[in-house]
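No value in this document is a laboratory result; all are computed from the given coordinates. These numbers were taken from a predicted model, which means no experiment stands behind them. Cβ atoms are built from the backbone, for glycine too; each structure is taken alone.
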Structure 1
Amino acid sequence: MAEIGDDRARFADARALKAYAGSAPVTIASGKSHLVRHRRVKNQRLAAAGYVWIFGALPSPQVKAEYDRRRDLGDRHTAAMRNVFNRLLGCLHHCLQTGQRFDPGKAFPAASTAPVTLAA
């Protein structure tokens, strides 16, 4: 919280906060090439605090399920951690803007077991 400051209007949206923290990917597209990389220019203290935040949140079943889901999709450890950090930052921004408390059930809803039907 100290790294993002107490001005709630500092970041216009969650994307700005995620870019500041370095959790949002950088997309480079030119002609036929399309490359997605991790952000190198970021607030290093906030990024380091984010990884500590994730390790503290991993005992939560919802956060662990999201991390495991990302790993099952083929993400490496650091990419899965960055994705969870990105999600937590979005939740933090929402909580700061609305004054709501963090609810892991809302932030990381359980995957639906109902079969998905595609429109024809």
Structure 2
Amino acid sequence: MEGCQVGKARKRFKVPYPTLYALESENKDAKLFNCVQRGHQHSLEMMPTFFMLMRLGGLRHPCTCAMLGVLYTVTRFFYFKGYSTGDPQKRQTIGKYGHLALLGLTVSTISFGVSLLL
């Protein structure tokens, strides 16, 4: 099931199912639709990593992981909003800080793993 924003973009830019990306030869707004689609797809691709790091790291550092999770979620929102403007470079204004949240979650998960070994 697609996200709400992608469904709205499909209707607005007239891109029928099951087409994943619009072709510029068929649709003048193909770049805008493709940016919305790619922002949504990239968020879906990162979800398993984010959830696994949150769960494992949160077993040892629950408050830290909760704060990093909020940071990651907020930055993903701005990542998507920037990407959906049609200029992919705008996704990096605030969205780039999501990588810091993932790094913090990774460190928390490694800390949990080390604590199990000791």
Structure 3
Amino acid sequence: MKRISTLKAPSAIGPYSQGYVAGDFLFTSGQGGLNPVDGTVVEGGIVAQAEQTMKNLGELFKESGTDFTKVVKTTCFLADMSDFEAFNAVYERYFTEKPARTCVAVKKLPLEILCEVEAIAYLG
């Protein structure tokens, strides 16, 4: 196994890694709408946070040698299911291959972010 770490995505805010490569797959930790430079929450609502979330995931993909087209599964967490449509509009621009997905609303996300996405991507 190989730990994935990049300064181009937010640092972990707890006792976990940004991601791990195991075999032919990358497993990312959940990424949210945080600025990778200072760890602050991106302003501008769900669309701005979803965009930053995708950028953060993209940096983890680059660091491990894969990209959005090789993602096989995502798990998406929304703080408010009324953001589902706006979140999907951003999501579908990045995940063009339509990976398997679970999307749920949760009571609260760390640092009051509005969305979080974790991914499993193929490296081959």
Value 35, 14, 10, calculated as semi-axes √(5λ) of the Cα gyration tensor in Å, assigned to which of 1, 2, 3:
2
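As an exercise: distance in nm of label points 7 Å out along Cα→Cβ at positions 14 and 30, calculated from one structure in 1, 2, 3, equals 3.2. Which structure is it?
Details: 1: 3.2; 2: 1.5; 3: 0.8.
Label of the source structure: 1.
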Structure responsible for -8000, with helix-only ellipticity at 222 nm (-39500 (n - 2.57) for each DSSP H run of 4 or more, over all residues; to 500) calculated and labels 1, 2, 3 on offer:
3
